[in-house]
Structure I
Amino acid sequence: MAETFGVPRPDKVDYYARVAEAGRDYKRQVLTALELRPGLTVLDVGCGPGTDLPAMAEAVTSSGTVIGVDAEPRMVEAAASSAPHVSVRLGDAHALPLADASVDRARADRMVQHVADPAGVFAELHRVLRPGGLACVAEPDWDSLVVDPGEPATNRAFNRFVCSTMVRNATVGRSLARLALAAGLEVRDVSVATPVFRDFGTADKILGLSRNTERAVRAGQLDRAEGDRWLAALAEGPFLAASMVFVGVFVKPAA
């Protein structure tokens, strides 16, 4: 959401690169689930700076096409040169700039959590997929974040703040199957990946532990002394953090 309580957001290109490294296992799971092969047309909704476009382009080869769509001009510009036979377009996930039944595969990775209307995005995935086409959607559940050491009550307060204030659809991961069914897609599979962090510095950058604790304090949702104690304990370690990422695989029924 727009409000950051005076705490700067991280640079998006750098942030996406860090997420790609930390989430390489679930991203590999998404790529496998798409069942890519030469000649297919693949859509990446919310492609960001194009981090994941080269792997898809390699899988479909020069006989296929990869289309990236993002709502931010800066991301489109960064992704445009990410790989050969890739087309990147400026567009809204609620109104994709593609014709009906024009893609064989669609992918949305950690973007539905940010949209105004998740059901509308799933309706668009259904619209642009060809009959028999696959969509794979991966979304976190921010309420599942657990960290150690530190007071569990502060962990819960941190999660409540992130879910209520910082992420629009913070628990949408658990709703993927329901959203897909409502859009007319069939559910092939829903699984859970659980990235585990053992380095506080890396987790802090990706999970926003320090910056969102400061925001929670400024918003009056967390006591400063409590927040400071929690972060000090996490930084001292030994540290561990984990949270769930739901991965859903959906099929558009054949006509």
Structure II
Amino acid sequence: MTLLHAVAAELRKAATLPATLVAIAVAALGSLAITLLNSVNVRAAIDSGRLDTVAYTSPVEAVFAAVPMGTVGAVILGVVVISSEYTANSPDAGGGRQITATLTATPRRLTLLAAKACTAVLLVLATAAVALPACLAVAQSVIGEAGASDGLGDVVARSAGAALYWALTALMALAVTVLTRSGIVPLIVLIANSSLVSVSFLLTRLTDLAYALPDLAGMGLFAGDTRAGADGALDPLTGGVAMAAWAFGLLAVSALVLTRRDA
């Protein structure tokens, strides 16, 4: 089976998984909800003249402050495209795992992993292509002309950066799932780090090297001047390269493991 055919098959498979729809909903609707909340707070501050209560007045900043919620959806997408292979079927179906049938159809494991990675990236980018413009429209409609304006080029660049951030996060989630052969560990660790307490950010209190960790390194892709507020933060290009290195490095390790161990 060629890579193109494998990707098509994996996309069809992913479309049948309820968890895929949940992940897309979390990324899109979650980002919309946070954007709306941010925008309402900004509009209230502008109307009351209490600008000291908000960190920004730009509709664009209201959108990109919500990007971490979309990251949760990206993590789920990266996990489910591969974790479903290791989930045991019901006893009525023999109690086996899907990975056996998948490797029978696609015996070349590197092709399978590449197809899984392409599937995760395509789903994430499609979600971002819908969610980010919708968030921008919501923020603009709520805040309106009362907020600070941003250049179109900056908005487009940061939107592309946010989509790339989500895609690289999904690839890292996929790679960790391959290594653990379970979706539980990457879901707990990566979602908690993205939405609750960032271990990477806590480590910056100890060393500036923590800014090279993937989640903080890539923040400059979309967060602009608000990305970290510290001298050790990486610029967008360097941070993007560092995050990509983490993602493809983890994928390389997972590929090595996948080809060397039993299914």
Structure III
Amino acid sequence: MELDDNALLRYSRHILLPQIDVTGQRRVSAGRALVVGAGGLGSPVALYLASAGVGLITVADDDTVELSNLQRQIAHDMASLGQAKAQSAQARMLGLNPDIQVTALCRRLGPDDLLQQVAAHDVVLDCSDNFATRHAINRAAVAAQVPLVSGAAVRFDGQLAVFDSRQADSPCYHCLFPEDGPATDGPCATFGVLAPLVGVIGSLQAVEAIKLLAGIASPLGRLTVYDALEGGFRQFKVPRDPDCPVCAGKK
């Protein structure tokens, strides 16, 4: 994709980075990203992908904006109350960058729909808030061989991981959190969440997605954990499970 003079100016701070340059920005501008969830995590993800110039972004969310969302979901505002979150995010994204394409899917993606949507994109970002949806997204990402950037945030704790089923040594989300194991978190409506925490994790998700689209290698087989109370990050190696029912034999 060629960049016109306005695009060269808009993305000049990316182009100054030797790891991105014009070639990488062209890749980003030709890239397609699926964002599942337009809430706490999905808000910074959507806004940063839009501002970075990702050419086609699809935002899927079946929820509407409520007053309690505005504590942390920065893609929405008072004028968004009662609107579909996907459409509210779409409007804010196009306000930032009218030169991109944004599709709002105001529905919950069932298995077939989810697989079709994932397969039509270059990267999928899991910004959901429940265990079942994360596993459904993971299964679709493995089946479609599309990289998955997974984030989670609750209370004062955040997690980030990148899974790329195109790579033989990459684990998948099920390798890290088996579907029949105990869920390690839950919706913030139950447990609460520090407002900027979702911004930290969502921004990290956007970083990894932009790197993938630009052709910069992302760290695989690694779980990054952020403790907002202690103000520190930790990283753990995640081995690929050779008996994983989702990704074993898919390489």
Completion exercise
Value 0.45 of FRET efficiency 1/(1 + (r/R0)^6) of positions 102 and 158 (r between Cβ atoms, R0 = 41 Å, to 0.05) was derived from the coordinates of, among I, II, III, structure I
Problem - For 1.0 (distance in nm of label points 7 Å out along Cα→Cβ at positions 62 and 110, calculated) the corresponding structure among I, II, III - result: III
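Coordinate-derived values only; no laboratory data. Please read these numbers as outputs of a predicted model, since none were measured by experiment. Cβ atoms are built from the backbone, for glycine too; each structure is taken alone.
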